[in-house]
Every structure is written in C-alpha cells, then in structure tokens.
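Several structures are given next for inspection.
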Structure 1
Amino acid sequence: MVDDAYDFGAIAAANAMSDIYAMGGQVLIAINLVAFPDNLIHESNILQEVLRGGAEKVAEAGGVVVGGHSVNDKEPKYGLAVTGLIHPDAVKIKGGARPGDVLLLTKPLGTGVVTTALKREIAADEDVAAAVASMKTLNRQAAAAAQAAQAHGMTDITGFGLLGHAREMASQAGVDFRFFVHKLPWLPGVFTYGEKGAFPGGKGNNMLFFAEHVTFAPDVSELVQDTLWTPETSGGLLVAVAPEQAATMQQGCDTAVIIGEVVAGDGRIDVEP
C-alpha cells in the first residue's frame, strides 16, 4: 500500500508539471494541495508517502516544493500548483501547427483504460506497472526535444484524451489534424481491458463534447474509437514540427512516434486506419 501511495504522489506531480513542459518551460517551484481523511492520517503513513513521491518527482524536474495547503476531507485528494520559467520568445503554444507539419506523440496511450481495469481488479500486474512507469515519466526530455526541433505547437495529453486535446490544437491553429491508427503507440493490455468495458466516465463526456469535430474512417473499430476518447493521466506531449525536424525531435526523445500530419482546414480531426 505504501508503494502505491508513493507512486500516486509521483504520478500526481508529473501530471501537474506537464502544463509547464507543454509550453516548453522549466519547473521552478511547486505547492502541495492536500485533502485527506483523519483516519488515514493517524493510522498509517500513506500521506507521508504521497508527499514523498510528489517531492521527489518535483526534485527530479529541478524544482522544489515550497509549502502547501491541507484540509480534512472524506475522500483523499492530492495535487500541486506549479510555477515555471520560460523566455517569452521561446513559449510553445497550442495553436502554432502549420499545414505540412508532422504530428508526434511522446508517450503511449491507454492509462485511463488500464487504471480503470485496476479499479475493477481485472488488470495484470505487469500492465499496471507499465502504465505507472509511463505516468511517472516527466515530459521534461520531450519538451527539450521539441524546443530543439523548433516545434510549431504542442500540448500535453490529459483529461480530454488525444482527440480532445488535438481538437484544441487544430482549432486554435485553423488547420485539420489527420491521425493514423496503425501508427499510434499503446500501453500493453489496453484493448484486452477495453473489450471488457474498462472505460472511465470521462470517455463519454469527451465524446459528447468533441464528437462533432471528429471523423472516423469506416475501418476504425468502435473499440479504438472508445479508447481514443478516453482521458489520459500524465500523458505525453503532442507536438507539431516541420517534417525536416522530425528526426531531431526523435533523437532528443526516443519515445516520440510520428502518428499523423497537419493539413489545411478549419479545426477538424480525421482518424484513418
């Protein structure tokens, strides 16, 4: 249980810092935000381990935890407010993608499915371990690689899932994104658990909100569609770069995979087999 608490803190910290990295910035300081029930505080060191996991992940990012705020609550909650630094001329925005760019994703998809399977007690230990390792990985290296590749635009993939966050990028840039399912990276076990219905409630919310802007080719299965609507926790960066810069991006971030392209349009997302 203690190891789980540590991992939870580390995942929460990595997720909280992803917005800084999505702009190409560096983490400076973080403040803990904690809601915790009295019985867990007094009967175990779970909270201590959560805070340790978060603090060590912030330290890995080169930052420091400078304090925080805590309240009693029946449901445990933990997160961080993070402040970072970046030169104004180096800020990466969501809306910078240009027709002809390629789209790269820096982490595999499927954390929402695997963690839901874990809650339902149907997930294999090795699949959970792979998902946890992915969620704990900082987007620090990916952000540095995007800067080196002179990325035109990028965002982190979290609660809106790949399609929702891609829609934000495409609409702000006034272009269309085209994804290719056969190029997408997935965590192990995702489709096994998806077939068993291990999807969080956020999947339906994302679909209702973004569906009018997304077109799936007839050959894209309903299972894949459902998985692409699913929220991600501490997902990777979606980065738009000029084709000639893709190799630079991948040299700096060896997990970066080309998953699509940018074409002229007005903010739509097309998903091809």
Structure 2
Amino acid sequence: MNIFILFLALAVVFLFLFIFLKNLERKSMFFQVKEIEAAPDYFGLPFEDVYLETSDKLKINAWFIPSPAGRFTLLFLHGNGGNISHRLHKIAQLHSLGVNIFLVDYRGYGRSQGVPSVKGVYQDAQAAFNFLTTEKKIRPGSVVLYGESLGSAPAVRLASENKAGGLILDGGFSCGRDMAKIFFPYIPSCFMPDAFNNLKYISQVKVPKLFIHSKADEIVPVKLARKLYSKAGEPKEFVWLLGGHNTSYIDSLDKYLSSISSFINKIEKEKLC
C-alpha cells in the first residue's frame, strides 16, 4: 500500500509539473498585444489589409505593403511581443530597399483570432506563405523569409518545407530548450518542452541564408545564434550588429540595411544566371 501511495503521489507531482511547465511555456513565449497602435499609412506606406484562413480555420490579420520596384517580397515573421503595428518603423526601413513586405500577426496577436501556440505559429506562417504564392501569384523563388527573434522558428520551418528565394534570421536562436536553460536554469532541461527546435530544420534549408545578430544581444545570447549557424549548410553568412536585441537595427542601421540589400542582390544575381 505504501508503494502504491508513493507512486500515486509521484504521478500527481509529475502531472502538476507537466501542467505548470506547459503554462510556463506559453506565458514565457508569447506576449501578445491586441491593440493596433498604427497602420503602415502612418509612415506613408500604402497597404492592403487582409485576413488569411489557416489550416485549422482561424482568421489571422496581415498587411501587404507593395513597392514600386517589387523585386522581392519579404515575408516578415515578427518576434514574441506586441503585434505587427509595433514593427512599422523597422518595416519602413526595410521597405526603402525596394521590396514588397508581407507582415502577418500570429493567432491571438492584434486582430488575429485564436490563442498563440507553437503549432499555431507554424500554421500561421504557412498560411501567409500560401497566400503570397496562390492569392498574390508571387513565385516562391521571389519570396524571402524574414524571421525576427521568435519568428526565426516559423521562418526556418517554412524554408525547410517550401521553395523560397532566401532566409534572413534576425536575432534567431538554436531551440526553445536552449532559451529555457537561460531563463529558467533551476528547471532540469529534460523537463522543458522541445519547442521551436530550429536545429531540427536548419540543415534542411538549401536556400541562401543571412544571419543577423547583435554582439550585445541581451535576450538571445550570441552563442545560440552561432550554434544555429554552425548547423546550417552553405550558402550562408553572418553579420554582426551593435546594440540591444530590439534596437540593433537602429543602432547599426547602415550596416543592417546594406547587409540585407547585398543579400537580396546576390539572390537576384543568382536567379539571372
């Protein structure tokens, strides 16, 4: 009887630990904001406000910002905080490079339906890619996937499973478990969910890859970006910026824009050969 009670007690402890960690996973990964603070026209950018249907029948919100040049389309997958309206200054800088930009809010963010989840973020990114290639009739090779921080996960997964022109990872990381070790060092890693495992997919990405990371990143340590880079196959390049995780594109604006412009030019040149 004592052994039975012991096993029962352990089962209850592990059940509560599992529920706690799943709740911790969601709360530590997603910091969604519902209120849209501004639209692209605030920065003088004409845009199309669209709603996409995901594979599990949710409606998610996105903005398509065309460029007169329109050489390529950046599918911008944002980080874990805020919503698409909080990326507009950055988007305006990227738009100056002569590219269309498709900016999508994950489920639960902004005006998108649902509750954010690991699986859901992947589904949302795929829905955005499908919209570009089917509804917008944009050739997959003209779509450059841009993953910002947490957005590096759906970007890497998309690039491993779809034909695209290139992949840009801005403040990307190796895997969710490595990030958890940093923020929750007191929890054994074996108990942490293996979420957003970029290491699992990056080796399957064959398109050109640009890694952008700040030497002073206070959220995603440089070693995690390096770990992901080491697993990626050629062609690939790594560009160092200065500044914080969310401000490096401002602190190193010239280098940030020139590296992305050069990367896109290389892709365009390869397409013409």
Structure 3
Amino acid sequence: MFYSARNDNVAIGNTNMDYVSFGRGETNLIIIPGLGDGLKTVKGMAVTLAFMYRLYTRDYKIHIFSRKNKMEDGYSTRDMARDLKEVMGKLGIEKAHILGVSQGGMIAQYLAIDHAQVVDKLVIGVSVSRQNETTQAVIGRWVEMAEAGDYKGLMIDSMEKTYPENKVKKYRPFYPILARIGKPQSFTRFIIQARSCLGHNAYEELHRINSPTLVIGDDNDQVVGKNTSEEMAEQIPHSELYITRGFGHGAFEEREFNQQTLSFLKA
C-alpha cells in the first residue's frame, strides 16, 4: 500500500471517528484538518492524504483524524480537543507532535492547553486564537450558505477566499464541476463545526502552552485575517513565528509551509 496508507475508525461515545494513518517513521505525528472536515471526513482518503503529506512519511507515523461523526449542538473546539485526546489513548498514542491547520489549529491550541501531557511539539498553521471581523464575516457567510443549502455558493466562496488570485484563475473553469461533486446529504455537521470556529477564544489561555511551538501564518490570509499568527506567537511562551508570503489561507498546501514545519519538528 502507498506509504503504508490505511483507512480506519475508532469508537467514541455513541459514535465513531474516521482517521487515516500512513508513514514509516517511529515518531507519532498527528495532523488535525480544517473546517472542510465538516463537509467530508477523511474516510477513504488515506492514499490521497499520504501523497499530499509525503514529505513527512520517512520520519513519522502519521495519523489524520476527522471530528467524530455524530455531533451535538454546541460542540466546541475545546470539546473536539478532549475527544481527540481520548481516541489517542484508545490507539495507544501516549504523546505526539501535533500539526493543526485552520480550525485544526484551534483544536490543537486546546489540546496543548488542557492535555499538555500528550503534546510533544506543536505547529499551529493559518489559524486564529480569538475572533476578529474577518473570521466573523467569512465563516458567518459560510454558515448562512450552508443553512440555505447553497453548496455551489459555499464551494466557490471558500475557493475564492482560500487561494490567491493566480491559483483561483486556474480553478474557476472547474467551478461548475466542483459544485456538483461531494455535496453532503446534510449540512448539519458543517454548521456545527463552523459555529465552533465562530465561538473559539483561547487567546487568554495561550500562555499555558508549554510545548515547543511553531506558529505559521500568511500575509494575505482572507479567512483568518491579518496578524492573527503574530498575536498568537506573542502569547505562547518561547514560540517561533514564520510568515509565508502570498499563499493565502491555503498556505498549508505549499512546500515552503511543510518544509518549515518539518525542520521545526526535527530540530
């Protein structure tokens, strides 16, 4: 199997959580994906994700966890961190490097704050620790689209906000196709996760993070806004800050982002 890629799930409460694993290393690396998980979990994506994160496969045993499949109203990023810690225990993962991107970075903050014993090194990418006008406007609009069942509008707006103009130009001809692929039967899962982003506020507790931390942002992020990474790094003791240029919110897909992450984790 490609990079030993594997699809699986683990029971939690009255539901379960999808995850994929791959890589040949002995050190555990957990990747927490962003809000797109609300539309599609990682189920069936093992090979695709192994290829996407192939830079890490030699050094790490990688697990990418979705959020649990059945969510209650009011399910928060802090609750998500609690559940992630629980499934780590069920899989015998006592400690791991953590990479959280976008909403995954919000969850990673609470994992490091509330469950420091399971976090070795921490990377928070293109994320935010508290609300601002940009996140409220962008994610709030996505919630409205989801509530209206406007999958096409949601997909197009998320693409336009996530990627810089040079990439968006390439994607635009495919919008009609993308708008017909992957529409969920229900938007409930996405709405709950999006609302958890809108309610996220870990800023005043960031000083409790004692794991070595790298904060990565981009100077042109239209989803989380400007200077959100800088203010996180200022609050997290002994953290490092790296800002990419011109990649937008999708910076986590770029080689520069992942090379910086890998260098930090291996240092």
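Determine which structure produced the value 0.6 for distance in nm of label points 7 Å out along Cα→Cβ at positions 56 and 104, calculated from the coordinates; the candidates are 1, 2, 3. It must be structure 3, since only it matches. Tell me which of 1, 2, 3 gives 24, 16, 9 when you compute semi-axes √(5λ) of the Cα gyration tensor in Å, for residues 40-95 alone. Source structure for this number: 3. By the measure Rg/Rh (Cα atoms, Kirkwood Rh), for residues 64-127 alone, tell me the structure among 1, 2, 3 with the highest figure. Going through 1, 2, 3 one by one, Rg/Rh (Cα atoms, Kirkwood Rh), for residues 64-127 alone is largest in 1.
Which structure, out of 1, 2, 3, was relative contact order in percent (Cα under 8 Å, 6 or more apart) calculated from, if the result is 14? This figure was derived from 2.
Taking mean count of other Cβ atoms within 10 Å over residues 168-175 as the criterion, the highest value among 1, 2, 3 goes to 2.
Computed from the coordinates by the stated procedures, all read-outs in this text should not be read as laboratory data. Please read all numbers here as calculations on a predicted model, not as lab measurements. Cβ atoms are built from the backbone, for glycine too; each structure is taken alone.
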